[in-house]
Structure I
Amino acid sequence: MLDFSPWKKTWLWLITAVAIAAALPSIFATTDLRWPEALPNPTVNLGLDLAGGSHILLEAEQSQVAAQRLENMEEAVRGALRQAEPRIRIGDVSTRDGQLSFLLDDPSQVDRAREIILPLMDGTGLVREWDLSVIDSNRFVLEQTSAGLDQAVTDAMDSATEVVRKRIDALGTREPTIIRQGDTRIVVQVPGLDDPDALKALLGQTAKLEFKLVDQTALPTDVEQGRAPPGSQIFPFSEESAFAGTSLAVERLGGIRGDNLINAQQSVDPQTNEPVVNITFDQQGGARFAKLTTENVNKPFAIILDGEVLSAPNINEPILGGTAQISGSFSVETANNLAISLRSGALPVDLAVIEERTVGPDLGADSIRKGTLAMMIGSVAVIALMIASYGRFGIYATIALVFNVLMVLGIMAGLNTTLTLPGIAGFVLTVGAAVDANVLINERIREERKRGRRVIAAVENGYKEATRAIYDANITNFIAGVLLFLFGSGPIRGFAIVLIIGLFTSVFTAVVLTRMWVAGWLRKARPSDLSL
């Protein structure tokens, strides 16, 4: 175990040097010195509790999920009965009280209608999502079950969490914390964010994009008074529109939603030189968009974003390429934010900011100073005790301890991980674990010498026997660290990351490197005794 070939020594020193070199930019960042721009600059990211940033709590409205499901079911039922052969006609459609009800024009088609509707009610198969009943022989009533609505809310919040994550990642921020809280809330923590208002605007934008045909039968006077013809609904023009302050009646069902978008990019209209957003549909969305524009040439259609009409251009010719352009008196920033929102997908439910906190960087800097001071005091005390107790072997342990801390920093910087306040605690724990390994080794060597073994045999057996106990202890700690990382959040995961990295580096420095140094010293000095 004490034989180290030249290539093995070179390999171990190379690993150590690379890890330590990766830590240097992070160390420079804490001083007034500047790291050379020509060199790679991996640095450890600081979490919200150290770098400061924004903490936002978002909440969704559960009733909105129910209303959206009801609208989707109505559209699906209408379409399925319309396409039946022969067609099944319905009337007196109502969505009051959270129920979808309608009358069949021909009561003799009840059984056929039920057979067509039942497949539309199938969800995941885990829970019954809809109840169907027939009243007075020809009135169908579909009602959402509690279990189905709960499942829909859960799915919507999972999707909303992922959309929020994509939007924040598009801003270029590092290591945000985005977690579910309860049934309808999402916690968002973004370290180092200088503009929390921009974050709130981005997350608060549902980005629900719709293309709907304008109802040309609606009278302007009725629209101004908020009255829409049957089958239509009224949307106001956005404040940035040239028609701000007025409204527009559009057909409630049909049209196209932005669910089929695959790309959205901020651009500039070459004719007006104004910022616009170019969007691209997937194959299915492109086909539906082409069908809509082909069947409605010379008719206006409204581009609606989050319940507001951006514009209502006329369809001059079929749009067959699966692309479209959204304009609406955008600035470059608002057009870019809209493109980010559309690329990341529409939120399945509106999210409102119900709590906002800003953590200043001063608190984080104070935490870093105190944490570093605590680690330095502890390290100095441990180093003094190790040297006093084990002499040369204590010096080796001290050097290994310094290398261990630098390697943890370097690996964290290389992996682009985030250091949190609990992560500093993980650093302190790593120092203790590294020293503990050397204590086990040195005490075992002492025991071997007391048993009468020669110097080399005592050192070899000491490392061999102690290493078993070290590996056993670190394996259990590794399992605990992995579980903390998988099931923890934010600062807890920060602690777990430092703990896991520290376990590997402490074994490498306290066992492998010190053994190489001890072996080199024994081969060179050939001592007859050890002062331990």
Structure II
Amino acid sequence: MNKTYVIGLDYGSDSVRAVLIDTQNGAELASEVFWYPRWKAQKYCNPGINQFRQHPLDHIEGLEHTITSVISQSGVTPETIVSICIDTTGSSPLPLTKDGTPLALVDGFKENPNALMVLWKDHTAVKEANEINDLARNWGGEDYTKYEGGIYSSEWFWAKILHVARDDKAVKEAAHTWMEHCDYMTYMLVDNQDLASFKRSRCAAGHKAMWHKSWNGLPAKTFLDQLDPYLAELRDHLYDVTYTSDDIAGHLNQKWADKLGLTTKTVIAVGTFDAHAGAVGAKVDKNTLVRVMGTSTCDIMVADEDVIGNNCVKGICGQVDGSVIPGFIGLEAGQSAFGDVLAWFKSVLDWPIENLVMTSSILSEDQKEKLQKEIDANFIRTLTSQAEKITLEEAVPIALDWVNGRRTPDANQELKAAFTGVSLGTKAPHIFKALVNAICFGSKMIVDRFEDEGVKIDTIIGIGGVARKSPFIMQTLSNVVNMPIKVAESDQAPALGAAIYAAVAAGVYSNVVEASKVMGSDFEAEYFPQANQVKTYANFMEAYKALGQFVEASIKSKTYE
């Protein structure tokens, strides 16, 4: 058997990473990470209004750097690299011109945040999401949100486009169409540059754009027109048919073959979202919840169609045929902030360091640099160590994890985080422990919603940086959900999942299940509930729910005053 290799490319919030994988056994021959320079400088972002935009040049430069690097590292011949598949965050749409150029690369728009990619965590479209929900329930026709959990989110495709179109007439008039990030990066590489026939991602369309086969594609123009005539016009420049990621989007075009040092025989698979690819990389199976745990979480399951039937699982991020494994219904939930909750707290504690210590005239620049490195290396580790020593009997505040709104269950991006039970005895480690508890309680709400809706969970698998790096969080999570949790050993499970899709698209394997059994990640750890802590955490969970109900009711009353 001739050796063949595939490349999985995974675009996260902060960086893109590529892996070059042996199709015969799933071995990783090389990997490379590229950190987005413009994003790192927080250009085009305004956290005060939840505006988070990314320049496509960060992604284009990252693609070229990472792929050429893994090819160089591995030393394999270009002809043996048979396929590439790309996964990205989402919903992260960007506007394109009529010839398929990102508007951000056109003179006059290069520094305009509205012409850039609207990152998944951008929540500037809360008003527009509310309008979509109101219309879907009251217009008298099909409820196009019913397969999206019944609530459309400001994190998703139509709400973001509608907000930008209203906010920026120049962008609205210059944009011929919009593409999800995973679709554009795939489109850029393929030989078929016809926008109308390009194969769009089923995963992106079904979970974020209200695409469903029962109404023959995207929502009807009569529905979109009532939101804004622009959306009805835009629909003519989008798509009706979608494709799963075991399909071939095209072959590598000559321009990018030359740039990457590959051949035009290389297959490019249809793009997908990172969490769904990560579930495949972690060998997802029925009754298994895969938690992709990073800045946010995405929680992925698959189920037989006869289990789901015509039931609509309420309050999740969609149920889509083939979005994870073709032939199964893919179910998505998640938390808008997970690691970001702890990153926010670190940024609060960093304030005196940045504004007093690092501006001090007593320290030399060399001392400041060394001190900053030491602080960064030990900050979370020290907080974790001290938080672990706090017993469950000691007074720990109850916190909500809604620092970036709530994704599921029941999306509401207007919600804010809160604390109760803070006293003069509350120190930084107590607050840190409260926040760890909060992100685990938010996770438990998702588990409970799936099971309440008849989707049974037997196994939980954690993937991503938090799962692998924080035994404290993983043990707390196991205690809160009262289930064992396995941790996938792969550093790059989404990229590995993308590589698995690539192998199927190239014909190395006949289907995704077969490929993932051979190429998917093994497990490096397992956490079990600690019987002496489960009951205490269950009591804390009730306090978390009560605080959540109070805060949600308070925000709702202020919203409608």
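Values as computed for the structure displayed
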read-out: Comparison of I, II by mean projected area of the Cα convex hull in nm² - largest value held by; value: I
read-out: Top of I, II by FRET efficiency 1/(1 + (r/R0)^6) of positions 281 and 473 (r between Cβ atoms, R0 = 30 Å, to 0.05), largest first; value: II
read-out: Computed -12500 for helix-only ellipticity at 222 nm (-39500 (n - 2.57) for each DSSP H run of 4 or more, over all residues; to 500) - originating structure among I, II; value: II
read-out: Ranking I, II by mean count of other Cβ atoms within 10 Å over residues 113-120, the structure that comes out highest; value: II
read-out: When FRET efficiency 1/(1 + (r/R0)^6) of positions 353 and 401 (r between Cβ atoms, R0 = 41 Å, to 0.05) is computed for each of I, II, the largest belongs to; value: II
read-out: Entry that produces 4.1 once distance in nm of label points 7 Å out along Cα→Cβ at positions 33 and 217 is calculated, selected from I, II; value: II
read-out: Of the structures I, II, the one that -0.61, -1.28 was derived from, the read-out being log10 I(q)/I(0) by the Debye sum over Cα atoms at q = 0.15, 0.28 Å⁻¹, for residues 25-88 alone; value: II
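Taken together, the values in this text are just the output of simple stated rules run on the coordinates, not laboratory data. Not measured: the values here are computed from a predicted model. Cβ atoms are built from the backbone, for glycine too; each structure is taken alone.
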